[in-house]
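What follows is a group of structures, each given as structure tokens.
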Structure P
Amino acid sequence: MAFIDGTNVYKTCRLLNFSIDYGKTAEWLRSNLDLTRVYYYTAIIDNSPGSPIRDLVTFLDHNGYTTVTKAAKEQADRYGELVVKGNMDAEICVDILRAVYLKQVEHVMLWSGDGDFVPLIKACQDFGVITTLVSTIQSREPVCADQLRRQCDYFVDLAEFIPILSRGTVNNGQV
């Protein structure tokens with residue numbers, strides 16, 4: 001099973017200067033890795049029908065993904081500035097641990113770079129589950145916690161799959 005931290009992957013793709021094609025991604029995951037289920041997690045900032053994230057979730061729902069969403073919350077930071085919060089870490093952890101506990105999975109593929117997932121990865125490994133992390137170490141800003149990358153059994157650098165998973169051209173016309 002693959003578990004995609006939508007916000008983290010979005011940030012990673014922006015830093016790598018490409019737009020991911022989730023249709024190609026699901027097809028690639030299923031055909032090359034024999035994954036039966038792909039989860040996508042995101043907070044919904046705007047509940048209006050025409051919001052980009054709502055449109056993405058609708059597309060994913062109709063193209064074989066299991067989407068997990070929640071409403072984002074607006075709150076003031078310590079400076080009084082309005083900040084949008086929509087962390088999905090707890091939902092990702094619960095779903096992965098449930099799959100591990102119910103023995104529904106032998107291999108977890110986590111698409112994120114968030115170091116908060118290190119204890120989750122350790123727990124999966126304690127149950128004999130193989131873990132793969134999909135993130136990057138090639139972006140201009142770090143998005144992948146080194147401790148998480150080292151903890152996982154395998155690491156896949158998303159930058160190496162731009163030609164396969166991209167929606168369009170990247171940088172100087174190369175995909």
Structure Q
Amino acid sequence: MSDEEYEKRKGTLRDWAKEQKALDPKFNLEKHAKEHQEMVEAMKCQKRGLPLPANFEVIAGKVIRTADKENEGPPPGEESVVGITVGSRCEVQPGNRRGVIMYVGEVEELSGGGHWVGIKFDEPVGKMNGRIKTKVYFDVGDNYGGMVRGKNVACGDFPEADLFDEDSSEEEEEEL
């Protein structure tokens with residue numbers, strides 16, 4: 001379908017995004033998609049009985065986004081990454097993503113400043129390759145890296161997930 005034909009259609013995503021932009025000039029489809037994905041992750045955590053990510057809470061049985069307190073006050077300092085060391089295995093929330101810590105420290109290129117933790121994920125669930133702009137913080141494959149705040153990282157004995165672990169094989173045997 002040509003761009004012209006798509007533009008003429010009503011009820012499309014592009015049409016909806018234009019309506020949102022008319023209501024709020026600051027509307028951004030990328031930001032909306034990210035916020036939606038965060039809400040989906042928070043609802044999954046609630047359903048599984050896991051702790052909710054920062055800035056979410058349950059009120060009257062519904063998951064809601066609370067005020068973003070992370071952007072209030074100074075950026076996270078060195079105390080936010082105490083006990084987090086390069087080479088340690090970790091699990092990152094939200095999403096129970098596992099990996100290895102590759103970098104701990106300040107990242108001037110990221111908005112908000114402060115201290116960050118660079119992760120090499122076991123699976124391609126990241127949003128980067130260890131580079132920000134022209135600076136290389138660590139080197140991993142595309143979508144295997146991520147920079148996250150220390151509060152979202154738990155260090156410990158988190159082995160790589162095995163697709164063929166015994167839990168899944170037991171379920172298959174029960175189905176037979």
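The numbers here are math on the coordinates, done by the rules we state, and not lab data. The model shown is predicted, which means the values in this text are computed figures rather than measured ones. Cβ atoms are built from the backbone, for glycine too; each structure is taken alone.
Using the calculated result -8000 for helix-only ellipticity at 222 nm (-39500 (n - 2.57) for each DSSP H run of 4 or more, over all residues; to 500), pick out the matching structure from P, Q. Spell out each step's value before the answer.
On the way: P: -10500; Q: -8000.
That value comes from structure Q.
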- Comparing P, Q on FRET efficiency 1/(1 + (r/R0)^6) of positions 112 and 136 (r between Cβ atoms, R0 = 25 Å, to 0.05), the highest sits with P
- Item | Winner on relative contact order in percent (Cα under 8 Å, 6 or more apart) once structures P, Q are ranked, highest first | P
- Of the structures P, Q, report the one carrying the highest value of FRET efficiency 1/(1 + (r/R0)^6) of positions 8 and 104 (r between Cβ atoms, R0 = 30 Å, to 0.05). P
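Out of P, Q, which has the highest value for FRET efficiency 1/(1 + (r/R0)^6) of positions 128 and 144 (r between Cβ atoms, R0 = 30 Å, to 0.05)? It would help to have the intermediate numbers written out before the result.
Details: P: 0.75; Q: 1.00.
Largest one: structure Q.
2.4 is what came out when distance in nm of label points 7 Å out along Cα→Cβ at positions 40 and 64 was calculated for one structure; which of P, Q is it?
It must be structure Q, since only it matches.
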- Task: Give the label, chosen from P, Q, of the structure having the highest value of mean count of other Cβ atoms within 10 Å over residues 16-23.
- Result: P
